[in-house]
Structure 1
Amino acid sequence: MTLIEAGLFIAMGPGCLQSQEPPVAPIEWRYELSGALAEAALEKRPVVVCFVAAWCQVCRRFQAETLPSSELAQLRGRAIWVLLEIDRNVSLARSYRIRATPTVDLIDPAGITRVRISGYLGSKDFCRHFEEFDRERAAAPDVPRDHAARVLQSEDATGLTDTPEGYRGTGICFSNVGYGPLRLQSLSPFQALRFGLQPRTPSTLAEGAFEAYFSAGWANIWARNEGNYLLDFEITQMHLSLAYGVSDVFQIDLGLVQRSRFGGIMDSFIQSFHDAFGIDQGGRDEVPKGDFALEIEEEGRTTARFSSHDRGSFSESLLLTAQHNVTCGTEDLPALAYALTVRTELGDQEDLTDAEVIDLHASVSASRRFGDFFVYLGLGYAWFGKERFQDIELKTTQFSGLLAVEWQVAAGTSLVVQYLLSEGVAEDLDEFSDPSHEITLGLKAEVASMTVLEIGLIENVVTSDNSPDFGLHIGLLRRF
């Protein structure tokens with residue numbers, strides 16, 4: 001051994017000395033901390049925990065250059081190695097008070113952090129700090145639980161700009177996913193023949209977590225074309241669901257949706273609103289207030305009509321959704337997810353007739369953060385089993401698209417504007433075959449820990465092209 005090699009041996013320790021022997025096996029990384037700590041206590045080995053983030057450029061270099069190096073590989077059996085992605089472990093990162101990435105914690109077998117290194121670390125420096133840590137714990141194997149860690153700070157680090165609390169704080173993908181769009185399906189007049197499904201967006205539901213959801217929507221439906229159709233009624237939709245995070249990337253959701261229709265309770269309010277702002281009534285002042293009507297004519301004959309016995313509940317459906325949250329995204333790329341929903345009616349639905357009773361809906365979606373704004377894009381495609389509304393032939397498939405922008409105006413509060421595009425439902429029936437365009441303005445606020453209230457306002461002053469004349473939406477989400 002030369003004098004230079006001897007100096008390196010003393011300075012860096014035998015575990016980091018480059019060897020002429022064949023390279024050792026690479027480090028086997030764990031991705032869960034609690035099990036690693038239990039194993040460390042049993043085997044009397046330390047734990048090395050590396051906190052990184054996909055959007056952190058310094059982390060990318062750290063993971064590409066340092067972690068796979070041959071120097072670190074020689075330390076393989078002397079510790080248990082854990083790699084944690086911040087976006088998938090936000091609550092754990094908060095409990096360990098992580099303020100920047102990458103951060104490396106050197107933890108003794110008792111679970112006490114002895115050394116914290118914040119920022120980029122080369123392989124040789126990594127080895128040197130590990131050897132120092134190993135000598136320190138050998139000299140003082142037992143320290144109190146409140147022992148202060150020795151903190152080493154590198155200038156090359158990425159600070160955490162957002163470590164949310166509450167509802168998002170126990171979730172995943174917080175960097176590119178906020179509270180999300182309003183969970184509001186199409187309520188447009190010409191979609192009233194058969195309601196579609198809204199594309200889903202990336203979720204923050206973490207492994208082992210439950211999310212209960214309840215919402216109620218109320219919309220006034222008005223559309224008139226003299227001699228062709230008249231739609232004048234109101235509809236309510238109640239949605240109750242329970243979602244479970246099977247893993248950090250996969251969740252299932254079981255939901256129940258109930259829909260009812262009745263006369264125009266909002267008619268007086270809407271007509272007064274139109275008069276106050278000089279908005280044309282569009283013929284609604286020519287029919288009785290509180291009317292309940294749906295009459296559609298095709299080629300001189302009536303193909304669909306509501307009568308008094310059509311009031312009340314008309315649909316109860318069960319929905320089962322499986323969603324894969326593929327990635328939380330990076331500094332440049334969005335979070336991505338896809339989902340598949342199966343829907344079936346729980347009872348007879350007299351309006352819709354056909355032998356098939358199952359509807360399928362597939363969607364792909366992306367979410368990206370830009371400062372205080374989150375942008376969501378979802379595309380959906382549905383296959384329907386029931387093909388006729390009374391005597392009207394309906395399309396068996398439907399495309400839909402969702403674009404939403406969420407503005408985080410304060411901690412726990414966001415404003416949302418979203419646009420839902422839905423392909424027409426009828427095969428060849430004038431406006432009923434045209435797409436619907438619905439814009440909704442909403443608010444999402446964390447009114448209690450782990451509880452989010454959402455409120456939406458639907459008004460066709462924004463877009464009058466086949467959108468509900470007026471409507472309200474309210475929902476409550478609770479995680480536990």
Structure 2
Amino acid sequence: MICISVTPTSRKLAKVDILNASRHGDLIEVCLDKLVKTPDIGDLIRGFEKPILISCRRPEDGGHWEGTEEDRLQLLRNAIIAGPAYIELELDIADTIPPFGDVKRVVSINSITRPLGRIDDIFERAKNARADVVKFTWPTRTLDEAWPLLAAVSQRRELPVVGMGLGESSVTFSLLGRKFGSPWIYAALEQGMEAHEGQKTVWDLREAYGWQEVSRKTRFIGVVGMGETELASTRVMNEAFRKAGADIRCLPLRLGEMKHVDKMLSTLKVKGLIVGSQDVESVFPLIEHKHRTVEESGFADLVVKRDDVWHGHNTLRTAIVNAIKAAGRDLAKRRVTVVGTTPIAKWLLPILTDVGAATSIAAPDDKSSKAMAETYGASFVTWSAMYDTVSEFVILTDPTIPIGHDHTRDLNPSLLRESTTVVDLSRFPEESKLIEEGRSRGCTVIEPSDIYVHQLSGQFKALTGKELDADAFRSGLLGFV
């Protein structure tokens with residue numbers, strides 16, 4: 001089940017928050033540590049059908065309590081007498097508040113700065129403190145940080161164990177906790193009501209990650225990266241898996257240290273990784289067999305394990321070429337100007353050479369663009385001379401280059417002519433000012449969304465052997481901003 005955390009500051013609005021949360025969650029955590037005035041807890045939690053969990057955390061435990069410890073303990077004693085379904089008590093104070101009635105005790109162990117060791121010893125201490133549920137909280141910024149917490153939750157023990165990960169990768173832990181039988185996972189009701197930074201809302205977990213569909217039998221495909229593009233890919237892929245009737249879902253990942261990643265992915269039975277463009281370099285140590293296009297470009301956006309070997313693939317290469325062909329254009333023997341010296345430019349240049357384009361490179365820093373041109377066999381064009389060069393294709397790769405009229409640093413849209421084909425990979429797959437300028441000037445524009453569709457289609461087919469349903473793309477992104 002899902003536990004929605006509400007963190008009210010006003011006693012009057014607290015009941016509204018609880019009511020709204022009860023419509024979408026199975027268990028409601030009411031965090032008292034932000035309330036400005038001491039509440040009548042019995043009145044606060046009375047009349048709700050969903051079970052209530054009361055917590056009041058100190059700052060060192062990730063909470064916001066500003067009063068004295070004596071007052072906090074008295075508030076927790078009052079809370080347990082009010083009769084919620086659960087009350088959360090830190091391990092160091094659990095013995096000071098005895099069991100009462102049918103209220104179940106969640107004995108929590110919080111480490112907000114680092115993962116913990118000696119989990120078995122801590123568990124025994126919590127059990128001796130008369131816990132009904134043991135809760136662990138610590139940072140889960142990467143897969144290796146989440147791993148001990150996941151091990152604590154997934155092992156069969158005398159008492160149920162729940163965990164709350166901190167940071168942007170907390171969603172990774174939540175989905176894995178769901179798969180491996182955690183009694184509940186945590187979510188915020190909406191943005192701005194998070195119990196901790198990085199906590200996902202119940203809408204995120206439901207609509208993007210499909211938490212309610214995850215079971216012990218569910219297989220995961222890893223999505224490496226936590227940006228908006230990776231979230232969009234997750235939504236589309238999950239919708240495609242639903243339409244295909246496959247019990248597969250996407251698992252967002254930050255890999256962290258690569259030393260044990262292969263073993264961890266094998267344990268989780270993750271046999272495929274969709275890699276965000278900002279995280280390409282992080283997965284290279286994992287790849288044992290590189291497709292020729294990966295060797296040439298130094299770019300792999302899909303990594304698949306076959307016959308116990310991780311294979312790297314560059315599906316974006318094919319996506320770009322196919323999107324350009326679909327627009328009735330061809331790169332072969334065309335004059336192409338690559339703007340920028342980013343990692344994207346680095347992997348793009350070999351692709352252009354491979355398809356027979358006549359490629360030049362330009363950037364505000366002439367020194368860096370000259371060095372890259374020499375490395376990859378492209379022509380070097382100074383930034384000031386770029387506007388005297390006739391280009392049939394202009395491909396922007398650097399999001400830090402403004403579109404404007406300062407010739408020393410901006411990319412001036414006067415470079416674009418009606419005969420020019422415009423491609424912007426700098427914010428892919430988002431729209432950009434360069435694309436807008438290209439449309440207004442009558443250029444052929446390769447829509448970022450078209451490239452994106454081709455990329456996801458190629459990745460889905462490589463992972464499943466099936467075509468990506470066009471409706472999956474549309475409905476997966478419905479309402480996504």
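Computed from the coordinates by the stated procedures, all read-outs in this text should not be read as laboratory data. Since the structure is predicted, the reported quantities are computational estimates derived from the model, not experimental observations. Cβ atoms are built from the backbone, for glycine too; each structure is taken alone.
Upon calculation of distance in nm of label points 7 Å out along Cα→Cβ at positions 212 and 340 from the atomic coordinates, which of the structures 1, 2 produces 3.0?
1
Out of 1, 2, which one gives 5.5 for distance in nm of label points 7 Å out along Cα→Cβ at positions 300 and 324 as computed from the coordinates?
This value belongs to structure 1.
For which of the structures 1, 2 does the calculation of distance in nm of label points 7 Å out along Cα→Cβ at positions 124 and 420 return 6.1?
That value comes from structure 1.
Here helix-only ellipticity at 222 nm (-39500 (n - 2.57) for each DSSP H run of 4 or more, over all residues; to 500) was calculated and came to -10000; which of the structures 1, 2 was it taken from?
This figure was derived from 2.
Comparing relative contact order in percent (Cα under 8 Å, 6 or more apart) across 1, 2, which structure shows the greatest value?
Greatest value across 1, 2: structure 1.
Looking at distance in nm of label points 7 Å out along Cα→Cβ at positions 36 and 60, point out which structure of 1, 2 has the largest value.
Working: 1: 2.3; 2: 2.9.
Biggest value here belongs to 2.
Comparing structures 1, 2 by distance in nm of label points 7 Å out along Cα→Cβ at positions 156 and 188, which one has the largest value?
By distance in nm of label points 7 Å out along Cα→Cβ at positions 156 and 188, the leading structure of 1, 2 is 1.
Tell me which of 1, 2 gives 28.1 when you compute mean projected area of the Cα convex hull in nm².
1
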